[in-house]
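Undergrad: Each structure below is given as structure tokens.
What follows draws every value from the coordinates through simple rules; no lab data is involved. Because the structure is a prediction, the values reported are computed rather than measured. Cβ atoms are built from the backbone, for glycine too; each structure is taken alone.
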Structure 1
Amino acid sequence: MMKSNYQLVLSLEVSHSYYENNACSCLEFIPQKATVELQKKYGFRMRYKTNGFELYANTAGPIVKLLQYIIYVANDASFEYTITSKDSNFMMFTELPLDQQGSLSYDTGFGQNVYDNEVLTLQEQILNVNTSALGSLKISLIDILKCRNIAGAAQMQINYTARATQWQYYVINKSSVQLNNPAVAGTPDIIFDGPAAVTIATGQAALLFTSGSNLIPLTDYPKYKFDLVNNSSVALGTKSSQRKAGKVIFKGLPNPQPSRIGSVVVNGKGQLSSPIYLYI
């Protein structure tokens, strides 16, 4: 029986505040053809994790010696991966520049990466390339040697932040429920403006409540809990009405879906909005 001596070479973890535990489980890192050949030739093996992957080398000797040898014979080799997402809405719920579109590129040699506490945080570049993939990742063997921690492996991470939007609740009253100074109430530090009488695209009358200049991050779990309430003792449409307890008309308003995104101007600046249509 052949004996294996797998040693950890590097680990990559991806975090995203969109998820409840911050573990970004929707991304996949697929080795490109040259990387598959390199891994096979020198005995590397990938181990996929929920939020990233680990790379091991099957060698009895020091990993440093193996990497230095590959760099010498392969002329500064690197591991390259295609990044795909199992969630088609990834770019919608991820905070990225609104005026830039393209493929996300990560490279261990990028000058804006941050190395701190033995962890290399990779910063994205947005490339204007025509590809169906979400992005790409290039890990240079030289950079692995530079970033090795005290345990002998390189630890890397990619961090994403959930996109924040103006939440908009459109209340369409189809059952003739008595609305007496309605308000959206719930999370104390998030105040909703409204209601404003509007007409939606279907021609139906609606009451609109918005988070105004307070942009709320999108999540895949109900982090924020709001109710539609009646506040009969407070003037219609005042923000103060949301600070008072009222009779609940609709408990547990739905959170927005990242697939439904609009645009709005907040304080003279274009922002994204998340419309939610509530039929009562």
Structure 2
Amino acid sequence: MIVVATPTGQIGQQVLDYIFDSNEAVRVIVRDPSRLSPRMRERVEVVQGSHDDIAVVTKAFEGADSVLWLVPPNPQAEDPMNYYLNFTQPACEAIKSQGVKRVIGVSSLGYDFGSPAGLLSPAFAMDDLIEKTGVNYRSLRMPFFMENLLHQVNAIKSQGMFYMPNAGDYKLATCATRDIADAAAKLLLDNNTWTGQDSVSVVGPDDLSPNDMARIISQVLERPIRYQQIPSKEYKATMMQYGMSEAWAQGLIDMAAAQDQGIYNNESRIAQRTPTSFIQWCEEVLKPAFQA
């Protein structure tokens, strides 16, 4: 039995697509089952509710061999660290009580960075909490998500620009969520060859600065697109105007600072690279979103 949390999210939904044709029984935890496609509702067993609820995860983990675990973002959370830990603690209790054999968690590169890293630090704390259960665990560790740019499609379309607090010329390791989902699905379906606790780096072939990204986006969209770095205070204020909590907005600022300080570098240098290039992702994901 495979259990997938957040099956309607960017990663979870793609994981389900990858494992759809397997012979494994699949169970999902979802607040609103209507968000699953009719095809998927026929394929999976549904446990309705939130996966921060001990009763829900206890029911969902019963008889589970493997679990895909990730904490959904909550930009309104007043304390990101407590949010991650409070979300994960019920899962840890259920992992132990239900005898779950293997867990795959969605985390981040940079575990050994050694300094506060904004919204990345709670992901590292999540890893520690799960590992303390003693379960066989693989932490999927990723750098900058290409899909982050989908939030800026309107700005790219209307202004010919995208914005972040990151330095424009500092190269970041990147990855596509399709490759994260692929790595997760392979671990979920492999019930025999991995044990213990370790991490798996999921890093795409391109290390790119925001300025590099802008040049590639311009090439794909066949129009000039440029990157604009936003001062931290201005970026934070803008995010809060859109309803983000002050703590979550500050977490984004601190994460960008850690990225500019090379938080991904040590692990990305030695990682086996995944297949999806940034230009391929722009052609197949960003361009259709731009044209929609």
Structure 3
Amino acid sequence: MMMLSFITDLFQQEFMLRALIAGIMLGILAPLLGTFVVVRRLSFIADTLGHFSLVGISVSLFLSSIGVMTFFDKPLYLGIIFSVIGGLLIELFRRSYNNFQEISMVIVISLGAALSAIFFSLSKKTGSLYNYLFGSILTVTNYYIVLILITAVIVAILFILFGKQILAVSFDESSAKFLGINVNLFQIVFIIMLSIVVSVLLESAGVLLISSMMVIPVAAGMKLGWSYKSTLVISIIFSELSVFFGLWLAYSLNIPSGAAIVSINIIILLVVAIVKRIILKSRIAKMDKLQ
């Protein structure tokens, strides 16, 4: 009955329909970028960019609290700008510490956390902090739907034009250079694209959960996929399932939607891992009997 009531409200309540549309696009964008993040062993980068995006949001709230009217009247605008700055800083530090690239993310996330804490305290608008930390897909507006749709179109165009080059750089930079690909250029293209997506998804996923939504479906997809494309498709399917059942869980139990979606993601990952292990043991047992 609860599921039937949820499905009915999903198409009758405007806020639920907006959440579903945003969730569908989120379910595609997050694993699409997540596969590249995992391949490049940068699973921590979405958290880092999210924290730096939070700096822009806190600065925007601070400016509005002191009555300074800026062109960037919506916090998300400055969030996108600061996320891109954070991404470029990661790339700068990554090149400085070539053999210890994870240091770059620790430096940037530390700076982002410190600056956002300072400006949030100065703005005295900490009430909005909870939504930015944990996300709230059930409260997204029509404006946000348009923004995430524009982002999805831009990402799709970039992948159509430069997908092969970005993939080549992600898998092996040396081989990409040998093939004549401008590695530095496509590194920058990827980091800017990722920075924008992380900022846009911040409102629905939240700083603390956005990395999980990018990485966990991919981790589950890797257990079943036999190639990059199959892993991507499976990851998107798992991501969409987690969005649907996460919304249902949030609706039924009145809990944060971002946390519910991530919880379903983890359940899917655990089920896939357990089932694959059982199948693998069964196959080994059959092979032993045949021998």
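Undergrad: Given 10.3 as the derived value for mean projected area of the Cα convex hull in nm², for residues 35-194 alone, which of the supplied structures 1, 2, 3 does it correspond to?
TA: Going through each structure in turn, the value belongs to 3.
Undergrad: Which of 1, 2, 3 yields -3000 for helix-only ellipticity at 222 nm (-39500 (n - 2.57) for each DSSP H run of 4 or more, over all residues; to 500), as computed?
TA: 1
Undergrad: Once FRET efficiency 1/(1 + (r/R0)^6) of positions 147 and 227 (r between Cβ atoms, R0 = 30 Å, to 0.05) is calculated for all of 1, 2, 3, which comes out largest?
TA: 2
Undergrad: Compute distance in nm of label points 7 Å out along Cα→Cβ at positions 75 and 203 for each of 1, 2, 3 and report the one that scores greatest.
TA: Sorting by distance in nm of label points 7 Å out along Cα→Cβ at positions 75 and 203 in descending order puts 1 first.
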